[in-house]
Structure P
Amino acid sequence: YQSSAKDMKPSTRQRFAALEFDYPDGALEAEIVAHEAGVDPALAAKLVAIAHCSRELKHRGLDEGVSTRMLIYAGVLIRDGVAPRDS
């Protein structure tokens, strides 16, 4: 989506507002993951720690880090019996 906005003519782009969102802090993100995925808070905290590491690689060869949505999905898979490494 971002590249589409960058490719707009300036006269078109000025008609839109852009809002930047960042990830919630680690404790809040772990709480969100635990609640939405129905997993133990300790597991949610581990998933968030992995995501934080991936986000640090954003401009070092990785286009984008792990999203909160993907953490929730991984948590659901683990909760349902998929091995953590496979989730």
Structure Q
Amino acid sequence: MVEGEAALGIPADASVVLPGELIVPDGAAGVVAFAHGSGSSRLSPRNRRVASALRARGMATLLFDLLTEPEAENRANVFDIRLLAGRLEAA
């Protein structure tokens, strides 16, 4: 398999789709999921560097946000463990 990259939407519930990015290097041995809920996002340079290093070692990476941009603006959502855990479970 040739390295593939896909922007994707992960259904969290009937009305919310979480933005994500899946990159699969040639011959990937597994996948590491980065689920972002507070303080950073799938677009964070730090997280993208770590994901790149993992891919260089043969791991696929899935980076996705547990909150939509409007939801993340409400700080209460950032600390809503029940909401974040439910989103992670749905993914």
Structure R
Amino acid sequence: VGGGTHSEYWLRALATTLEVPLMLPDAAELGGAFGAARLGMMAATGDLSIANEPPVARVVEPDFALTEAFREAHESHRKAAAFLKDYS
């Protein structure tokens, strides 16, 4: 599952689409399993002290030079999807 954090292209595209920096946690490959374990521990013990933010390993900044092109592509996709809806 996952692996998107290993693709610089995907991370930059996501940051650009959302127009926000992405803060990647240290040991991101453990994120889902570690998060589930922490939730289980909090539910079982009521100890909320482990509900803290993980350290940030790096930040991926959006490419604002591409923001408008991404918006236009998204709008084209929405129009095409609406048009094709009647044919599926």
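Derivation of every value follows stated rules applied to the coordinates shown; laboratory data play no part. The structure displayed is predicted, hence computed values, not measured ones. Cβ atoms are built from the backbone, for glycine too; each structure is taken alone.
Couple of notes before you dig in:
- Of the structures P, Q, R, the one that 8.8 was derived from, the read-out being mean count of other Cβ atoms within 10 Å over residues 57-64: P
- Relative contact order in percent (Cα under 8 Å, 6 or more apart) from the coordinates reads 24; which among P, Q, R: P
- Structures P, Q, R, by mean count of other Cβ atoms within 10 Å over residues 9-16: label with the highest value: R
- Structure responsible for 6.0, with mean projected area of the Cα convex hull in nm² calculated and labels P, Q, R on offer: Q
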